[in-house]
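Input: structures, listed below.
No lab work stands behind these numbers, since they all come straight from the coordinates. Computed from a predicted model, the values in this text were never measured in an experiment. Cβ atoms are built from the backbone, for glycine too; each structure is taken alone.
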Structure I
Amino acid sequence: MKKLAMHWKIIIGMILGIIFGFIMNSIDGGREFVGDWVAPFGKIFINLLKLIAVPLILASLIKGVTDLKDISKIKNMGLRTIGIYVATTLVAIVIGLSIVNIVKPGVGMPEETIEKIKLRYANDAGVADKLMKASAQKDAGPLQSLVDIFPSNIFQSFVEASMLQVIFFALFVGICLLLIGEKKAKPLVDFFDSLNEVVMKMVDLIMLFAPYAVFALLANVIIAFDDTEILIKLLYYAFCVVGGLILMIGFYLLLVSVYTKKSPLWFLKQISPAQLLAFSTSSSAATLPVTMERVEEHLGVDGEVAGFVLPVGATVNMDGTSLYQGIAAVFIMQVIWPEGLTFTNQLVIVATALLASIGSAAVPSAGMVMLVIVLESIGFPAELLPIGLALIFAVDRPLDMCRTVVNVTGDATVSMMVAKSLGKLHDNPQAKEWDDNYEDVK
């Protein structure tokens, strides 16, 4: 009997988790039960993915750089990667602004709904936290994002999972290994090669738990929605964001079809486990180990390309987030600051959202935090910022889940494009299973 594919197992887990969450929401003590006895399994799964993210980036990047055997190839790959990422981010922002200006979801929102949202969320601790983080990011200075790339203590960077710093260190080590010569570098290169294989095997084992983990994660998400009336009122705005994200995925599929000459349906089938995990975890970084496994072993991207492009993408490529920022900023202005809806301000939104997508990697809750900076860049009244965030706070979590799917899909698409341009996209990738060598050691 043929085994059920992993993406179907994950989909079944998601559906059952949603149903279970709604059932528990309607039962006395149901929320507490999910929080105490179900949600921890989702947290364990995310912790396991985060556990291997840093060693995976370190090993795969060092291995990728040393496999290139030519420093000029690193510059070539880096320029192509950053160039494509910037281009797709611009497309995402333009799509978002086009939709929100055509549909106008914020025009005509009932005053009583606005008041209810203000009372419910304007003084929420989550909103206050986003404003505080945005203020700290703004006060840090224009080049702080550049400074943050260079670590003073790499072990602290490992502990804090500062991805840009880990990427810099891995590239630095890889380049130095090339410069000391193949003979002297071989012991360390062999170590990182072996470490990369071990971590990829860890991904295979962790993925066995994925269907149960997404059940727990989705059940926990459902019980967090405590005001369905406000959610319904914000559906118009949410549909605009989701519609834009779907268009962005359509753009990726067009790139896959036209540039890499691969079937879009085949692409979606191969990358779907990573997309589903991105939806469940709302984290590109946590999903990175699975994304790398799917891109290398199922899409056929050479390891040296995937090892460079994907960690960089998980850190600086935020197409879904940038699209969301464009829609959210204009939606908020349509509701409470319509006089700010000028063509010049929307051009500023494009520029700021682009820079924010690159500079948001070091900031937790990056999407909404960077939205504050986008709004401040166009002179949005400071006293209205808490109300603006309150307007979209209720639906931020489900939209965050959706935009993370786009971020991960964009990373996979760009990795295929870079690999194709370098002649490193293979036609018949060989997927590895967790039990490939089990018979030899059991």
Structure II
Amino acid sequence: MAVSGWFVVLVALGVIPLVVFDDPAWLGLWLLIAVIIGIIDFVFAGSARAITLGRQLPDRVRLGETVGATLFVTNTGRRRVRGTVRDGWQPSAGATPTRTAVSIPSGERRAMPITLTPFRRGERRAADVTVRSFGPLGLVARQATLSMPGAIRVLPPFNSRKHLPSRLARLRELDGRTSVMIRGQGTEFDSLREYVRGDDVRSIDWRATARRTDPFSGSGPQLVVRTWRPERDRRVVIVIDSGRTSAARIANEPRIDTAFESSLLLAALATRAGDRVDLTIYDRRLRGRVQGATGAELLSRMVDVMAPIEPDLIETDWSAVPSLVRSVTSHHALVVLMTSIDAPGASRGLLSVLPQLTRKHTVVVASVTDPAVLEHIAERRDRDEVYLAAAAERATLDTARVSAAIRQLGAEVVTGAPADLPPALADHYIALKAAGRL
């Protein structure tokens, strides 16, 4: 049972006869009348438990997008239900409106449209619906909380897809599929053509040149060169660290979300280039894996796997990462490690396994950097800012030390702010293909 503000006003009106007649008995009589009126109103209220519910929900939505959902409310009781219905979504689902006034005659159904704008990734759920049915006077209500579970999966936003067209154009230029003719490097043979000034003499095919020489003509031999194209059908293995360091927020975004954005852009680029992409999310246990998918299916499976994963506040077990990579492929691959390289102590496990990976694979370590650190370094106007600048300088030196150690062990480092890391990693991938290092 619940009372409305009008019932409180009705009870408060009992002060009037108390003041007029100056007799406490009038106040008791007025309270008795108010209670009787409230009971009568409660008796004639429609039953909240006679309500049946239904939902219509989309399966998935990208973070930050808005979708519509519908809650169906059916009155199976004998009396009209007048009141409010509250749909109990998690606050992070961004549901509006949360309460809706209804008036449902017996045997009829009403549809309640709800707008969802989630601001957190993962499974956003609604468990219960609370129905409050007032009597004809609107003083007292019957109330019931009914179970009506619902869920919507909130996918990573993939905002970095805006960088994809320009990177694909560069790949097409590199592969010779556009009118822009460039001499890209690679290790896969493409075709033979006549030598022109400026070609690398190391590309001359002497056997093909000898075959094209005409012994009956007076002209000299026509030099023939081999043309190459960037490698295709290579393996790209992405390993995302979901340990405690991935929970830190940089520019109001968790590190792991930046890793997801970078992985999606790299996967979209690599699969368009003809490479095979595999994803592993790991800390001390395997949190998610995508293998054997290509094209649009690859990105769809990746966002589905990424959506519910949140960082665990545990230290990542890097000793198991080489075996995880071996379980994906036994051949040479580009291995991209999405982790943090801010502190030498926290990076000790990563550094210990890099020799095992660089011995057979091309390894890239991608890490997000905090743009606020650079801002603190430049600001030294008072004592507090000097202390912040000193801490920022220390953090920058630590990152530089870890980056130098990674390069000494044969791996490469890509860093950037949350908005800059995805395109920087994509550019590094294109550079590796252009250099024939995949």
Notebook entry, point to check: Where does the value -0.32, -0.49, -1.13, -1.33 come from, among I, II, when log10 I(q)/I(0) by the Debye sum over Cα atoms at q = 0.08, 0.10, 0.16, 0.18 Å⁻¹, for residues 197-428 alone is the thing being computed?
Noted result: I
Notebook entry, point to check: Taking helix-only ellipticity at 222 nm (-39500 (n - 2.57) for each DSSP H run of 4 or more, over all residues; to 500) from the coordinates of each of I, II, which one would give -10500?
Noted result: II
Notebook entry, point to check: With FRET efficiency 1/(1 + (r/R0)^6) of positions 165 and 349 (r between Cβ atoms, R0 = 25 Å, to 0.05) computed per structure, which member of I, II shows the largest figure?
Noted result: I
Check: percent of Cα pairs over 37 Å apart was computed and gave 25; which structure, I, II, did it come from?
Finding: I
Check: Which of the displayed structures (I, II) returns the greatest value of relative contact order in percent (Cα under 8 Å, 6 or more apart) on calculation?
Finding: I
